[in-house]
Structure I
Amino acid sequence: MFFARNVPIGDQWDFIPTMEKMFNGTLTLQDVWKRHNEHNIFFPKIIFLILAYLSDWNIKWEICINYLCTLVIFLFGLKIAKRFKAINKVENSAIILLLSLVCFSFGQSENWLWGWQIQIFLSLITAIYGIEKAVRSEWKLLEYFIITLLGSISTFSFGCGIGFFYTVFLVLVYRWLFLSEVKTIDLIFWLIITAIVSSFYMVDFFNNIEGTTFKMKSVNYSLLLPFILSYLGSALLKFDTIISIVLGVFLVANFIAISIYIFKTKFKYKSGLTIYFIALFVLISAAITAVGRAYINIDFARAGRYVTISNFFLICIILFLQHFTSGEKSRNSTYSKVSLVVIYILFIYGNIREFVNTLNFGQNIGIAYENIISKCEIDENDAKTIFYDISKVDSKNKLEIIKERKLTFYQDCSSPNIPVYPK
């Protein structure tokens, strides 16, 4: 938070025209519903607009919401961990420390300094609470409505949220097949809900993504698996693609072993099932992201924005390995203990490295911000730091809007005569 600056970064510049419509009273529902790249970020847009209206678009307000969302995610993880029968009183403090380090890890540097990432946090929060509800509920009418609502918010906050509905279907299959807790009609009804929401999400999908990076015909299917593995492994170490892929293999192998254990034993602890199916949601999210991003560059899988999601895959592995080390519950106690030590060491090492990267990223944003407000213009070097495309024709108009509305970004400028575009 120390390095957070009141300067738009990346996609936030594309949001300025929508915000301008709000200020001049011409905003329509269609403007809010309109896709951003492949995503329909309807609910985050509402939050962005409210915050912009209340603060004259002070980016720090958005960043504060990101931290608040992370706190909610941490408290959820803590609640699930404490309920997990494997954890005894001695281990509680260690788990609390570990969860706090994972949820607030430095690998998520983009999300700590970029207010736009509210979309990822909102999608993740609603997904994990919805999955917990699906695991624990009796599936009456009200619970159908609540779970569908949470899934819809997740879906229309970030593209990966659509995986929520397929994850919940797998929850129902497990509870129907192994625990006899739901009926066949519940499976059919949820499939209908999934089909409706998916169809609604995909309406005009391919007709409204012109000019974005997404090109379905460009998908290189040979890169999908490495992308998924790197996506998952980056929760441990993300400074090298090959290393993150190897770690992804390690984590997926453990997840497969956990899956076999769960199905063989007809595992019934609700807290354990919750964290397992959240990890499955992360796996589905990784696959969805791979389809949309693998063709750009496999290194994209290591982006800090995705670590917020992949962290829950890591948390699942840690909690179940901890479960296997407790008492007589596992014949693989030694392997579990060794694996936990390896994970802890790699995670700590990775965070030390990412702390330095976060420090550099934050300092670069700070330098760019100071340059901009001192010169009251954006040059090419500063533009690269804040992911601002200075070559776009509409860049001048966006800067003019900021000046005309006297938004906080330009209120910080020292000069009373503010040039809106570098000559």
Structure II
Amino acid sequence: MKKLYLEIVLFLVISWISGCVPWATEEDVQAAETTSSSIPPSNAVEQAQYWIQHNEPAKAIELLQQEIAKNPADSHLYYVLGLAYNAQGNFSEALNCYRQSLEKNPEAKEAYLSAMHVYRVILTDIRKDADKIALQKETAKEEGNEQIGDLQKQWQDIVERRAHLYLEQAQFYLIYQNIEMNIAVFPELEAHLRDTQDLIKEIEESHTMPPRKLETIQNPLFDEILQMRSTISKKHIRCLQTFSDQEASKRNFSKAVNILKDADAQISKFYREENPTAEVSLLKHDSEIQTLAQETHQKMVQRMQESLAVHVQNRANFQKLQFGTQAEEENKTIEQLSENIVQLHIQALWRFQNIPKEQAIEHSSMIPVYERLLPELSKKGEYHYRLARCYAKQGNKAQAMSYAKQAETELEGDYRIREFLQSLEKK
């Protein structure tokens, strides 16, 4: 009977809100809400949520702890227990429960989002403290106040607190398994860790004159952040690889390539540039990133070749229909994709074999790359010239001369080819 009455009350409330029951007064609605909220639900989770909503989280905690003792593998129980601790303002226990919820179910989105909300609240308070200390430091500097030392120590403590919180957030990121969400949240998390690492570097540099170089910094927290940045970056790369595969399976090759370019950009942070222009803190290189880099390279080449095949077919279709403008646009795309494939191979020679770009262009491993791309190109001169250099490097003068002669015809007046032919003839 009570259940039927509740259903009727709820129906009247909904009907009144939608304007279907014109005789329902405001007092009727308030009475209905009071009646419906005063009837505790039947199962433990609903009962716990009831107590949380009615500002009695302690009762919810006691109830949920009893349920967890019976069902220790239930991820959702830990999540709701986290909500109860959160309602108490006990953030550390709330985060502990959210983490246990995720460990039991790595796809528990609500637990991950709730944890991130707690961190946002804590970090907001820390930022306020940081702004306050920064202002006090500026005032102390202007006044020549000797308290500047104490304020600098307080600032350093805030940086360390923030660093530990970002490291905790990163642990949640590593546990949580949702490709799209992982990809979406990574840039902000990585930026926070990188910026905090830079702050620690600044603090370390302030202790010495001249400032320390990156490789001489000996700070455990600095190293811990660097290691965590490396770890979450590897997960991000794996997520991007999977996402790219999903797009390729739908034949969205251009999008698949762009996703892998993002992965390659992250991989580049593990490798020294050929000609670095500034001191950079490289991420921690290991066999895992080497494998990921090689896999990404192979996937990018494959996706670009698949995309190239599509554009070659498009060009043929437009030529058959005598759509000259569209065919020429496809030609430009084919030339760009071909050069991108070449540059990928050149980049791989530097990353995996430390062969500089100038040498990589004429490396013997580039011969099959150039020859595979040649048939699809309408402008072949540059590739004939590169092939001539490759064969000359191998000592195959006849083949080098053959390709050089073709390049000379196609790139008329190019001084490079003229000088190259002269050097060949002298051999």
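What follows draws every value from the coordinates through simple rules; no lab data is involved. Bear in mind that the values here come from a model prediction, so they are computed numbers and not experimental data. Cβ atoms are built from the backbone, for glycine too; each structure is taken alone.
I, II: which one has FRET efficiency 1/(1 + (r/R0)^6) of positions 72 and 200 (r between Cβ atoms, R0 = 41 Å, to 0.05), as calculated, at 0.95? It must be structure I, since only it matches. When relative contact order in percent (Cα under 8 Å, 6 or more apart) is computed across structures I, II, the figure 22 traces back to I.
Given a computed value of 39, 25, 19 for semi-axes √(5λ) of the Cα gyration tensor in Å, which structure among I, II does it belong to? That value comes from structure I.
If you line up I, II by mean count of other Cβ atoms within 10 Å over residues 128-135, the top spot, with the largest value, goes to I. From which structure (I, II) was mean count of other Cβ atoms within 10 Å over residues 280-287 calculated, if the value obtained is 14.1? That value comes from structure II. Among candidates I, II, the computation of helix-only ellipticity at 222 nm (-39500 (n - 2.57) for each DSSP H run of 4 or more, over all residues; to 500) that gave -22500 used structure I.
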